[in-house]
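> Scrolling down, you'll hit the structures one after another.
Read the figures in this text as sums done on the coordinates, not as results from a lab. A quick note: this is a predicted structure, and the numbers were derived from the prediction, not measured. Cβ atoms are built from the backbone, for glycine too; each structure is taken alone.
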Structure I
Amino acid sequence: MVQDRRRLRLRSVVFDTIWPDDAALSAGCNRVWTRIRSRLPWRTDAIHDVPVWRCSCGIYAAHDPDLAAEYLYLYSDVHQPRVVYRAIGQVAMWGTVVEGESGWRASHAYPKRLFLPRSQRPSDVEEICAGLADYGVPIELIDDGETPVARAVRRVRRDRRRRRRSAAVQSG
């Protein structure tokens, strides 16, 4: 999540794409050649539909809660000044949808449910829930629950701690 004009908004983990709160997110192709080619004045045709098999474009969703939970920590060691909190969620996907090995890519999506890890300060979670209310979707705290997502987040967190400890022992 990022702060956008004094409001909390969902943002892609990988790109600076902000999910609108009042409409579906529509995918585009971010390949460098696609971006250059689409800016040429004589090019008015679409480069290709999104998503297609031969390109990695589209809005991604994982089919496995463990894989989705990994995204909570993706780039967590990289300084991202606008990121204020991390969440994962379920999405509704439609339009063109391509199934892959780890999940799906779609041309359109909107959040269906959000899962928030518990913060050290309960007031943070209350503010975040209030800030995300514009999306109009259920928001669940995941650390205490026994849902598949809560179990996956705990497993991923535990595995990351073990890998860090193991790396520290090997380097020390």
Structure II
Amino acid sequence: MKVMIKVLRGLLTAVLCVVLLVNVWLLIQQSVLKKEAPEVLGYSQYIVTSGSMEPSMSPGDLILIKRQEKYALGDVVTFRGSGGETVTHRIMGTVSGQFITQGDANNTEDSDLLPPERILGKLCLVLPGAGGALLFLRSPLGILLLLVVGFLLIKLPDWIGTVRVKARH
């Protein structure tokens, strides 16, 4: 039982350290390096805010994208809209080297053609509902909760062991 607790404790500590390091790296890229789409191992993350791509993705879902050299018909891509907003839609066609895009839930194609240089990346993974959890973990309360849970995971087994030793004497 003690071995299982030590393994679990080590695993949870490692996961919390990785989460902390990834968040610090993303923060540095965004704040210091002024990167438009911070990356970890070439992947960027976005949180879906509209239902234009339902049912394949819904508001609150977390998506991972990766920049590609080429994009093809049917690819779901995330791009900067003409107004500067971030949009994730499907490539429906091409005209003069530019893409025609449309949300899966939309009845019409997007009004603007999409030049390839505005594409941030191709959809690689959808994590349903994970965007809301990520937003919470990025909030001051979420960061505090992560720190408290991490501290408790590290110290609680020691405290329990101390209490047991004192109870035996």
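> Match the computed value 1.3 of distance in nm of label points 7 Å out along Cα→Cβ at positions 9 and 153 to one of the structures I, II, and report its label.
Answer for the origin of the read-out: II.
> Identify which of structures I, II gives the largest calculated value of mean count of other Cβ atoms within 10 Å over residues 65-72.
Working: I: 19.4; II: 14.0.
Once mean count of other Cβ atoms within 10 Å over residues 65-72 is worked out for each structure, I has the highest.
> Moving on to the next point. For the read-out distance in nm of label points 7 Å out along Cα→Cβ at positions 113 and 137, a value of 1.1 was computed from one structure; give its label from I, II.
Working through the options, I get structure I.
> From I, II, which structure was helix-only ellipticity at 222 nm (-39500 (n - 2.57) for each DSSP H run of 4 or more, over all residues; to 500) = -14000 calculated on?
The value was obtained from structure II.
> Comparing I, II, where is distance in nm of label points 7 Å out along Cα→Cβ at positions 17 and 89 highest?
When distance in nm of label points 7 Å out along Cα→Cβ at positions 17 and 89 is calculated for I, II, structure II comes out on top.
> Taking 44 as the value of percent of Cα pairs over 24 Å apart derived from one of the structures shown (I, II), identify that structure.
Matching structure: I.
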